[in-house]
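See the structures that follow.
Taken together, the values in this text are just the output of simple stated rules run on the coordinates, not laboratory data. Predicted, not measured: the structure shown is a model, and the values here were computed from it.
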Structure P
Amino acid sequence: MKTILFILSFFTITTLFAKDIIVIGVAGGTGSGKTTLADQIKDAFPDHSILVSQDSYYKDLSHLSFKEREKINFDHPDSIDFSFLKQHIVELKKGNAINKPIYNFQTHSREKNSEKVSPAQVIIVEGILLFAVSEVRDLFDVKIYIDADDDERLLRRIERDMNERARDFVSVRNQYLETVKPMHDVFVEPSKKYADLIVPRGGKNKTALSMIISKIKQEITPSKSQEKAL
C-alpha cells in the first residue's frame, strides 16, 4: 500500500519542478535514514546541489551553564532557530550565498566560525522537524518523509550518538525515553501528513531514490541542463 501511495503522490508533483531552483525537504524521525537519502540525492547532482541540515541551526546556548544546556529538550521545535533557517533558505533561493552556522553537539553551542555555502539549482534540506513548522515547511517545493521502524531508528540513534557525538549509552537511552520518543509522537510523526512523498526504508529504498532522481533530471530547466552539458 505504501508503494502505491508513493507512486501516486510522486506523479502529482510534476509541475512543481519547472523552475530554476528546486528546494527539497527531507524529514522523518531520528535514525530513519533521511540523511542517507539526502546525501544520495546530492551525490546524483554533484555540480548542481547543496545540502543543508536542520541540526546546524540549533539555538546557541553558550550563555547557559553546561548543566543547564544538558537539560534542554533538543527534540522540541523551540530548540531550533527556524527563523534563521528560513532566512538562509530564502537567500539561497534568491541565488545568494549564506554563512551556515556550525553547531558543536558536545558543548551544545555554536562555533565562532561559520561555513560559506553557495547557492545551487537543487537545494536539499534535511531534519526531523522541518514539516512541523509552517514557516519552513512552506518553502519546500517537494516534501519527502522517511518512514522507518521505531526499533531500527533507536539502534541507529544509539550508534550515531556514541560514535559521532561522544555520548555514552546511558545518556542516549535516557534522552530517547524522556524527550526523543515523546517529541517524535507529538511533532514528527503527525507532520508526515504534509509530505508529498512517503518513502519507507529511507536510504535503502533504491526504487524510491531512482524515481526521485529521475524526476529531478527530467524537470530541471533546459537552460541549466545545457550549462551542465557545456
Structure Q
Amino acid sequence: MLVCPLIAASILVYKESKFEGIKELLKKTLNYRKINPKIWYLPIFLLMPAIMLLSYLVMRFMGKPLPEPHISVLAIPLFFVMFFIAAVFEEAGWMGYAADPMQHRWGASGAGILMGSIWGMWHLAGWHFQTHHTATWTAGQFISTVALRIIIFWLYNNTGKSVFAAVLFHDMMNVSEFLFPNYGSHYDPVITGVITAILAAVVTFLWGPRTLARFRYSGQNIRLPY
C-alpha cells in the first residue's frame, strides 16, 4: 500500500508531462537542498522524538505498565533507511503532487485536515482489522494521523515547499514510534494523539490556518506561490 501514492501521482503526472514529469516529481521529492532556512531541520528531526518522549512520561505519570527500554542502537540506522524509503513513496504522492492544489483550494490547515483524514482512512483497515487493535486505539491513531499531516504542511510551507522536509519528518515519525518501548509494542496512540492534536492546534494558531507560514508575532510573512 505504501507505493500507491507514488504510483497514483506518477500516472497523473505522466498524463500531463510524460516521463519528464515523473522525473521532475522524483527530483523534487529528493531535493535536500531546498530546505531553507536550515533552522527547520530542528523540528524536522526533533519534534517526533519529543512527542514520543512526552507520551512516555505521561504514561509513566498515569501509572501505565511500561517495560524498560530495550532497543539496539545498531537497529536505529536500519530503521531510518527502511522508513526513509517508505516515506519517499508516500510523500511523493501526498506532498509532491497533491499538496499545492489542495491548499490552494482549502488553505494549508484545511488541506492538512482533508489529506490527513484520507491518509488515516487509507490505514484504517490495517490498524483495526489486520492488527486487531481496539476501536479506541484506532480512533487515537486516526486523530494523531490528521494532526501530523497538519504539522507536515507547516514544515513544508516554512521550508520553501520542500517535499524532502516532509519525507524526513515522516521518516522520523515511524522511527520514533518504533523506538517507543519496545519496538512500539506499548505505544498508546490515544495519549500521543491528544499531544499531537494540541501541538497542531498551537501551530495553526501561531502561524495562521490559511498558510501555516505567517507567524502571528513576526513582521515577516511568507507568501506562498501556488
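Quick notes on this structure:
- Which entry (P, Q) yields the derived value -23500 for helix-only ellipticity at 222 nm (-39500 (n - 2.57) for each DSSP H run of 4 or more, over all residues; to 500): Q
- Given 35 for relative contact order in percent (Cα under 8 Å, 6 or more apart), calculated: source structure among P, Q: P
- Test item: P(r) over Cα pairs in 5 Å bins from 0, in percent, for residues 85-164 alone calculated as 3, 16, 24, 24, 16, 10, 6, 1, pick one of P, Q: Q
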